[in-house]
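Just so you know, all these numbers are worked out from the coordinates, no wet-lab data involved. Fair warning: this is a prediction, and the values are worked out from it, not measured in the lab. Cβ atoms are built from the backbone, for glycine too; each structure is taken alone.
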Structure 1
């Protein structure tokens, strides 16, 4: 059985599909298209997204279009990478980069959407930590 959660923003959405093998496949809905971004273990996806979304000082390792960004994760299979940049008033810009280093979509995540994503991911993290959740 596949469990799905959808993290929505004003102009796009990230869909996470969790399967019974502790694997999570990520899809991005952006600009009237759906992209399969790649996959990793469910715990890694949740942990790295939560870490990247929280209001902690991040070390900048990269620039995209003149903007300092930090990496949240790189996925297996399709090898997309998610970068982020802090914006004004707690908002976040997300940059979805394909394996050829082309930005395929940019998501503006308001502070409200950011808190909502954190809440949804934290709830999923709590479920994953429950030893009976796969039964």
Structure 2
């Protein structure tokens, strides 16, 4: 049995958003409203499974943020790790292509952090609390 090939593509709201909301629900996370998500979402999928997605935010500088990473809880675990590694690399490549020189990502999940660190990101700080105001 051969492994399915993993590919990255842009997130398509009409096609992907309802399913990704289910991933958030399955993980007991509140879904993120569509209008809060960047137009630059990166989906990692194979021929038969979608594995993970994250969104890249660019502002008016060479700094970017990659966030809202979520994985498909029904995808095979070992392939999911490979997909997250590909997501990290694609996030950096996409950010660079869009003019960024630095990308920050933050995770409460240590496994996600480790995979991102193994694929181009560096540990910056611990004990940070991300806060959000809905206005």
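To which of 1, 2 does the computed value 0.9 (distance in nm of label points 7 Å out along Cα→Cβ at positions 58 and 114) belong? Label of the originating structure: 1. As an exercise: P(r) over Cα pairs in 5 Å bins from 0, in percent, for residues 26-65 alone, calculated from one structure in 1, 2, equals 5, 16, 17, 20, 27, 12, 2. Which structure is it? That value comes from structure 1. Suppose helix-only ellipticity at 222 nm (-39500 (n - 2.57) for each DSSP H run of 4 or more, over all residues; to 500) works out to -10500; of 1, 2, which structure was it derived from? Label of the originating structure: 2.
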